[in-house]
Each structure stands twice: as C-alpha cells, then as structure tokens.
Structure P
Amino acid sequence: MPAPAPPVDRAATHQLTRFVVLRLLGFVYLVAFACLAVQYRALLGERGLTPVGRWLERLVEYHGSRSSAILETPSLFWLGHPDALMIACAWSGAALSLLVVAGITNAFVQFVLWVLYLSFVHVGQEWYSYGWEIQLCETGFLAIFLCPVSSIGPFPRTPPPATVIWLFRWLIARIMLGAGLIKIRGDSCWRDLTCLVYHFETQPIPNPFSRVLHLAPKCFLEAGTAFNHVVELVAPWFLLLGRRMRRAAGVAMLALQVFLILSGNLSFLNWLTIVPILACFDDASFARLLPRRWVETAYRTDFEPRPSRLHRGVAWALVVLVGMLSVKPVLNLVSPGQVMNTSFQSLDLVNTYGAFGSVGRERLQLVIEGTDAETPQPDTTWREYAWKAQPSDPMRAPPWIAPWQWRVDWQAWFAAMSSPARHRWLVKLVDRLFDNDPLMLSLLGDNPFADAPPRWIRIEAYRYRFAPWDDPSGAWWRRERLGDWLLPIQKDDPRVRRFLEGGP
C-alpha cells in the first residue's frame with residue numbers, strides 16, 4: 001500500500017485564495033468591459049464626444065513621431081480602431097471575463113484580459129483617467145502569474161506561488177497607505193475628523209443610503225473617519241506580523257470596502273480593492289466560508305500537487321521587477337508632495353493610489369435645460385434633461401448603480417466645479433442635442449423634447465443639499481439656483497463652432 005499523504009498545513013496553502021481572487025477579478029473585468037461596450041460609441045467612437053482617432057493623432061503630434069507615441073502609450077488600437085472592432089473587443093473581453101467567473105482561466109486568458117483592458121485605458125482619455133483603471137491594470141497583471149499556463153480549471157494542480165500572493169499583499173498595502181496619507185496631507189477635515197460630515201452628500205454619485213449616513217449624528221461620522229484612518233494607515237503594517245494579525249488586517253480592510261460599497265456609487269473601485277485584500281487570507285480561512293464541495297476539490301489538488309519550477313522561477317523574476325518598479329511609488333508615498341493615482345511606467349505595472357485627498361463642503365450640480373421658445377425671456381419655461389445617475393429632479397431618489405459606472409455623470413460632477421473651457425465635451429454634447437442625436441441622448445436620462453428638439457439650450461449651476469427627513473414635500477434634495485454655467489445657445493451658434501474648433 002502507498003504511504004499516506006503527509007498532512008497539509010492549510011495556513012500555508014492558497015488554492016482557495018487563488019480561486020476566490022480570480023473569481024472576483026473576473027467579475028470586475030466583466031463589469032468594466034460591459035460598461036465599455038455599452039458606452040464606447042457615444043464616448044470614444046467615430047461620432048463620439050472624444051473620438052479615439054483624433055486622440056491618437058494628437059499623441060503623435062505631441063511626441064513628435066508615431067513610434068514615440070506608441071512607446072509612451074502602448075495600445076493594440078494603434079493598429080486600427082473602427083467602432084465595430086472596438087465594440088467587438090469590448091464584448092470579447094466581457095465574454096472572457098464571464099469564463100473566469102465560471103472558473104475557466106489560466107495565465108493566457110489573464111494575459112489577454114490585461115492586454116485588452118490596458119489598450120482601452122490608454123485610448124480612453126478623460127473617461128478612463130480614474131485611479132481604478134490603472135489599479136485594474138496592475139491587479140490584472142499580477143493575476144497572470146497566479147495561474148499556470150496549461151490548466152484551465154478552477155483548481156489546477158500547480159499551486160499558486162507564495163511570492164505572487166505576497167505581491168498582492170504589497171499592492172493592497174500601497175493602496176491603503178496611499179489613500180490614508182493623501183487624506184492626512186490633503187484636507188484639514190480629515191485631520192479634525194469632520195470629512196464624513198460632507199462626503200456622503202458631495203461624493204460623485206450618492207445612493208439612497210448616502211442620505212441616511214449624511215443625516216447621522218456627527219459623533220458617528222467622526223468615529224467613521226477615525227476608523228478609516230486606522231484601516232488605511234495602521235492595518236497595512238499588520239500584514240508583516242504573522243497570520244493572525246494579517247487576517248485581522250484583512251477583516252478590517254474588507255469591512256471598510258463593504259461599507260464604502262453600501263455608502264455610495266464609486267464604480268467598481270471598492271470591488272476591485274477587495275481583490276488584493278483576499279490575499280490576506282489562506283486556505284484555512286476560506287475553508288470555513290466556501291461550499292464543502294469546492295473545499296474538498298481544492299484539498300485533493302494539494303495531495304497530488306504538480307509544482308512547476310518554471311512557474312516559481314518566473315514568479316521570482318516578477319518579484320524582482322515589481323521591486324525595482326516600486327521605488328518611485330514608495331518615494332511618492334513618503335514625499336510631502338505626494339500625488340495620487342499616477343503611473344510611473346507606460347504599462348501601468350506598479351502605480352501609486354489615493355482617494356478623496358480633498359472633500360467638497362457643498363454639492364455643486366449642473367442641470368441641462370432646453371426651451372422651444374423663439375427667444376428666451378425671464379418668464380420662459382425651461383425643461384430639464386435628466387442625468388442617468390447624477391441628482392436632477394429633487395423628488396427622484398438617488399440610484400443604486402455600483403459597480404456600474406455611467407462615465408458622463410462622473411465627468412459632469414467634475415465639470416460642476418470647473419468651467420466650460422475645461423470640459424469641451426459637455427458643450428459638444430449640448431450642441432448635438434439640437435438634432436436629438438440618439439447617440440448623445442443615450443448618455444442621458446429622460447429626453448423632455450422627444451417630439452422635436454429645443455430651440456435653445458443652457459446649463460444651469462445649482463447647489464444641492466439632502467432634504468431632512470421631515471421635509472413636507474417628501475423630496476430627496478433641496479436645491480438653490482446659482483446661475484448660468486453655459487449661457488443659452490441655439491443651433492449652429494457661431495460662438496459654439498469657434499469654441500469646439502479651438503478658436504478664439
């Protein structure tokens with residue numbers, strides 16, 4: 001009889017860890033690619049607000065040559081970018097992501113997903129300028145080395161390299177420390193524990209629970225701010241102090257991300273941040289939570305492992321690469337001039353992160369309005385275009401949309417704190433509404449001019465505040481008009497033509 005297999009220390013194995021990490025990463029990829037496929041044509045397509053073709057031409061002009069531009073901004077779509085191809089690539093990425101969610105993946109699948117998404121991010125312009133885009137690229141790159149090349153099942157016999165698990169932990173440590181340090185350095189309300197008094201109302205896209213939190217007692221909000229500091233500035237150091245402390249740090253970081261998911265619509269950021277947090281836990285931890293069938297399948301692979309010397313060697317080479325590329329992000333962390341959500345290499349392999357380094361004290365909101373009057377007068381009736389997710393009608397409840405992201409709504413939040421000169425895309429969108437352009441209308445909510453387009457359009461700036469619970473009207477918001485953000489314009493207005501063409 002063969003000798004019985006030696007006992008396996010589940011605290012030292014990560015088959016279940018890999019399984020959970022890849023499933024959640026697949027889900028994030030699925031959402032990201034689906035958002036891209038649905039919104040690509042209107043945002044980046046040939047008739048979109050910021051066409052990819054023109055962007056690539058400007059990159060060549062800026063860098064002086066096509067080869068230099070490609071090296072600085074690598075993307076598959078330098079080879080071609082017709083709308084049909086781009087949307088097909090986006091849906092292909094979504095289909096591959098769905099396979100990963102189902103447990104069908106390997107290093108090659110992860111590589112394809114990484115290359116595809118990186119290629120889109122690098123042509124995505126302001127629509128893909130958020131920190132979670134490069135964070136997904138970095139996380140996806142690490143996932144390539146978590147998987148074997150040949151096996152495609154959910155529990156391959158090649159064990160995940162411990163070194164790659166530690167690289168995921170290094171990633172979450174940088175994410176947490178970057179977010180914590182930028183807050184402490186960036187805004188006094190984080191230091192006096194009052195930022196959450198404003199954040200839930202002024203964040204990009206609130207949800208219904210945001211109002212509950214905004215109207216909570218101030219002491220609760222101050223305690224929440226203190227907890228945020230503990231998680232982001234203290235918990236990462238626990239990753240170095242042994243299994244129990246590492247697990248405690250993971251629980252604290254996970255709790256913070258779940259709370260953030262419940263408190264607002266921050267795209268897929270928090271779901272993505274949970275991915276490296278899961279690397280804080282080992283098989284012994286996940287065995288208590290996952291279905292028994294999955295646990296037993298994973299355990300069988302541990303009794304008959306097929307370790308790969310090549311896989312381990314490549315993983316160690318990855319450690320060396322990440323170590324060298326971490327120098328600039330670490331220097332940025334300790335610098336008093338810290339920047340957030342920045343990549344230091346063209347492939348976005350090791351980046352620096354951060355969130356809400358400053359918090360607005362009031363919610364400024366843009367509302368697009370149109371009228372069919374011949375000439376606007378003080379008593380002219382203006383009808384509002386609704387955003388898909390941003391507040392507009394005070395009676396409408398904020399939506400639950402995360403991890404989905406309506407990218408125009410996010411950019412409109414930034415535009416409210418700026419001017420038309422810095423958000424040319426919004427003036428272009430308004431100009432296309434004079435034709436009831438279906439592509440532009442797909443980016444908005446209700447169209448109040450479905451029968452015939454308006455003669456005049458303007459954008460008004462408002463101050464929005466959550467209505468108190470005892471508001472007799474039952475409104476979700478109270479708002480105060482501040483003035484014109486974009487003065488009334490009409491179709492074929494020569495001022496708009498000059499503005500959109502970059503003239504005086």
Structure Q
Amino acid sequence: MSFLSSLRSAFSGRSPLRLYNTLSKQVEEFVLPPGVKQVRMYNCGPTVYGVQHIGNLSMFVFTDVLRRTLEANGFAVKQIINITDVGHLSSDADQGEDKMTLGLQREGMELTLENMRALAEKYTATFLADLRSLNIETSRIQFPRASDYIPAQIAMIKTLEEKGYAYAADGGVYFDTSRFPAYGALGGINLEGLKEGARVAATSDKRHSTDFVLWKLDANLGWESPWGKGFPGWHIECSAMIRACLGEKIDIHTGGIEHIPIHHNNEIAQSEVATGKKPLSRFWLHRAHIQIQGGKIAKSEGNVVYLSEIIERGFHLLALRYLFLGAHYRTSSNFSWEALAGAQNALLKLYEYYAGSVPDGHNDASAYIRRFNERINDDLDTPGGLAVMWEMTRDDTLSAVSKKEAMRKFDAVLGLDISTYMDSTHVLPLEVERLAQERKAARESEQWSEADRLREHIESLGYSVKDTEQGIVITPRRQN
C-alpha cells in the first residue's frame with residue numbers, strides 16, 4: 001500500500017476536518033472551493049543565514065502533521081516552503097542589521113550576491129537534512145528561493161506603484177497602508193492603539209508609521225530596479241512567490257504567531273491590491289512559540305537549542321517530534337531536557353510495544369480509530385490523538401494484531417516511525433551507524449568476541465542493542 005493510500009485508509013469514515021482560522025477567529029470546516037482539485041498551501045520558511053534552532057523546526061513538524069492530516073482526509077496538497085536567501089532587515093519594522101549580511105560577516109565572507117547565495121545554499125542543505133531527521137519527507141515539498149524571484153517581486157512592486165499604493169522615498173519604495181482600509185484585519189490589530197515608535201519607529205521616509213518597505217535601496221549591493229539598486233523587502237517576497245508558485249488565491253497560509261500583526265497583514269495588503277482579488281488565503285494557521293524556561297526560543301536572545309545538541313546528549317531525534325506533538329500547536333509549550341527525556345521514554349515504550357506484540361488473532365479497533373480521527377480532525381489535536389493511542393495499548397480486550405494495525409494508521413498522521421523504527425538508522429549519529437554496521441558484519445562472519453566488543457562500545461555511547469529476528473535494533477537508552 002502506498003504512503004497516500006495508507007493515510008487515506010486511516011481516515012475512512014472520517015469526521016469533518018475543522019481548523020482554527022486566525023482571520024475569522026473561529027474553528028471552521030475545511031473544504032475546497034468548487035472546481036479546485038488540490039490544497040494550495042504556503043508555509044513561511046526560514047532565513048538561511050545559519051542553523052535553524054528547534055523553535056524554528058517545530059513550525060515544520062506542525063505543517064507536516066497538517067499536510068498528513070489533509071491527505072488523510074482525501075485532499076491532494078501542493079506545499080511550498082519558501083527559502084529567504086536574500087538580505088532583509090532583522091525585524092518587521094524594516095530596521096536593524098541585515099541577517100544575510102550578518103551571516104557573511106560571521107563566516108568571514110566578502111559581501112557579494114554570489115557569497116550570499118553560497119551561504120544560503122549551505123544552510124538550506126542543513127535545514128533540509130534537519131527536516132528529514134524529524135521524519136518530514138522533503139521530496140514532496142517545493143522549496144523556492146527568494147533570489148530566483150527578483151523579477152516577479154519587482155513586477156509586483158511596479159503594479160502597486162501604478163495603482164497608487166506605493167511611493168518612492170529616500171530609503172526606497174514603501175506601501176501606503178492608509179490606502180488599504182482593511183489593513184490589520186488579521187488578528188484584529190488595533191491600528192488606533194499603535195503609537196509612533198511603539199511598533200514602527202518614525203522615519204523621515206515613511207508617510208505613516210505602519211507603511212512598510214517594498215524595495216530597500218542599497219548602492220553597494222543588490223539588484224537593479226526601476227527605483228535603483230537594492231533589495232526587495234521581506235514581505236514582498238512571500239506575495240510574489242505565492243503568486244508565482246500557487247496562484248493569486250490560496251487555501252492555507254501558515255506561520256508563527258509573531259507573523260500575525262505585521263508580516264502577514266503586509267502580505268495581505270500588497271497581494272490583494274496587486275491582484276484585485278480577495279482573500280489572499282482562505283485559512284490562516286499560526287503556531288505558538290516553543291519556550292525555554294518561559295521565554296521564547298530566539299537567537300537574538302541567546303536562548304536556543306539545536307538538533308546537534310540533542311544528538312550529543314544521546315536523544316532520539318523523533319523524541320523531539322513526540323515532544324512537539326504532546327502540546328497543541330496553538331498552545332505555547334516549554335522545552336526542557338527533562339521534558340525531552342520523558343518524551344523519549346514514552347516514544348521508546350511505543351516502539352517496544354509495537355515490536356514486541358505477537359499476533360494472536362484479530363478483532364476490531366475501529367472505535368479507537370474513529371476517536372483518533374475525531375481528535376486529529378478537531379484542529380489537529382495531536383495530544384488528544386496520542387492519548388487515544390495510549391488508551392488503546394492498555395485495552396486487554398483487543399488483540400495485538402488489531403492494535404498494531406491501528407497504530408500504523410495513527411502513525412501515518414503522527415509520523416513517529418512506530419512501525420519502521422528498526423530500519424530508521426537516519427536518526428542515529430553517524431558513529432553509531434558505523435559501529436552498528438561493523439557489528440552486523442562481525443556477527444555474519446561469526447566473530448562473536450568482536451561483535452560483543454562492538455556492542456559494549458555502542459552501549460557506552462548511551463544506546464541499547466537488541467538482536468531480533470528482523471535484525472539489530474539500536475535505540476537510545478531511556479533517560480532517568
């Protein structure tokens with residue numbers, strides 16, 4: 001059975017899919033408009049000037065579960081995650097140091113467009129590898145680079161200028177928010193309550209504090225444009241790429257809650273003026289922050305954890321995915337090493353339960369499958385879905401074979417590799433993978449003392465080794 005077939009069979013007899021729409025502030029049933037054949041989904045992606053921390057990566061576990069749920073409900077999905085590989089200012093307020101420039105300075109690289117692209121590709125490769133290690137199938141997603149869409153961004157700015165919504169000033173070209181009465185509708189932003197300097201610092205260039213940059217002039221570096229050499233603003237790249245990759249109107253747009261007040265309201269304003277069609281997106285979904293000790297994970301605050309640190313401490317990377325799924329995407333959750341240890345212990349129990357269950361007949365787990373579907377289709381209630389799975393494992397009236405079949409269906413949405421983890425060496429450090437292969441070869445050649453030595457070496461690195469009929473199973477030891 002194909003991946004998509006297994007997903008859709010998991011949700012046969014499903015309840016309606018309902019998602020919280022930030023635009024309407026309500027949970028709404030998700031359906032496609034008449035004549036639309038696939039879900040057009042755009043996920044705000046990373047600025048690739050460095051390694052992404054776990055707070056950034058939690059966004060894409062969320063969008064992966066969203067995609068899996070859409071497909072389980074029978075929808076075809078075209079998913080775009082943009083890669084910001086051109087310079088933009090470090091805040092929504094169009095101020096601060098340029099992130100890509102900071103990255104080049106950090107690595108001692110000359111400030112050129114070629115070096116900016118090279119830096120971006122380096123960290124894009126790291127980002128994609130991190131996604132794959134969290135069991136996100138990157139081959140089924142498109143990752144367009146902003147620098148490949150400079151002409152489209154210039155064309156959109158020219159359209160806004162021709163329609164009277166953009167104006168040139170000393171620093172560049174700005175969008176005139178006073179011309180767009182619906183500005184701030186996403187999230188119910190109170191424009192009257194925004195004081196000069198509270199949200200966007202006063203500048204001599206802007207007509208209004210809420211105006212935002214479309215093209216930032218830079219005489220030293222950038223692309224040629226009708227307004228002079230420079231860079232596109234951060235917001236215009238998303239609008240231009242959405243239009244080029246998905247069309248003028250899309251079905252789902254996602255991002256972090258920090259994008260609501262400015263970045264996404266800016267996208268709406270410029271896109272809907274440029275196309276003359278509304279809305280830009282029918283649904284807007286936003287993920288809450290992952291926190292450490294009650295504070296937002298952010299490089300700017302020096303409060304970050306990377307996947308490399310999780311590996312160094314001997315954790316299974318899918319334990320992090322389990323930890324993310326243990327809280328609803330619209331609820332801020334707290335990361336701690338103790339919480340990750342708890343998530344890993346729970347995940348390993350699921351692995352062991354699935355691997356150790358012996359088929360003993362068959363009966364019907366459809367009631368649990370239905371309840372799981374109801375929880376996931378209720379605005380991606382992953383904590384509720386996990387609770388249903390744990391309840392099912394403790395139900396002694398069900399056979400092992402029916403439980404395992406249900407767990408496979410649950411995992412098609414959760415993506416925890418429950419049924420295939422024994423072959424999932426991609427989540428192990430390279431050194432452990434190498435030792436595992438050496439031990440396998442030693443056993444096959446009946447070099448038992450060497451195999452024992454290699455077992456002890458692997459275990460000294462914090463892993464458990466189990467020889468089964470299916471092969472060698474290596475998992476991180478449970479954390480105390």
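Bear in mind that the values in this text are calculations on the coordinates, not laboratory data. Computed from a predicted structure; not experimentally measured. Cβ atoms are built from the backbone, for glycine too; each structure is taken alone.
Taking distance in nm of label points 7 Å out along Cα→Cβ at positions 126 and 446 as the quantity of interest, name the structure among P, Q where it is greatest.
Q
Could you figure out which one of P, Q the value 4.8 for distance in nm of label points 7 Å out along Cα→Cβ at positions 62 and 374 was computed from?
Label of the source structure: P.
A value of 14.5 was computed for mean count of other Cβ atoms within 10 Å over residues 318-325; which of P, Q is the source structure?
Traced to structure P.
Given a value of -12500 for helix-only ellipticity at 222 nm (-39500 (n - 2.57) for each DSSP H run of 4 or more, over all residues; to 500), calculated from one of P, Q, which structure does it belong to?
Structure Q accounts for this read-out.
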